[in-house]
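Every read-out reported here was derived from the displayed coordinates using simple, explicitly stated rules and does not represent laboratory data. Because the structure is a prediction, the values reported are computed rather than measured.
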Structure I
Amino acid sequence: MKTHTVGIIMNGVTGRMGTNQHLVRSILAIRAAGGVRVSDDEVIVPE
């Protein structure tokens, strides 16, 4: 399986809201799930 790692820049996201809503609930959840499958043999994973 081919894996693409991408960096994520979150503009204007600070404090508890940035940590809880954007980082934990979104980005880390995608990583924990193994990334976003774009085809049968390709996955995109946030860094």
Structure II
Amino acid sequence: MTTENAWFAARPSGTEDKYKIYAESFQGPEHLAQVQAAAEEMVGKALQP
């Protein structure tokens, strides 16, 4: 997912029941933490049965 100020991508592990989130913010570390939290929430909801 991309926005004007950040992006994130999520991918599943090939060997474990886990996923990784990659993210970048163009506004700094505090914004990056917000992006990561939002990404985790979105991916978690998408993976719910």
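With helix-only ellipticity at 222 nm (-39500 (n - 2.57) for each DSSP H run of 4 or more, over all residues; to 500) derived from the coordinates and found to be -13000, which of I, II does the value describe? Show your work: numbers first, answer last.
On the way: I: -1000; II: -13000.
Source structure for this number: II.
Compute relative contact order in percent (Cα under 8 Å, 6 or more apart) for each of I, II and report the one that scores greatest.
I
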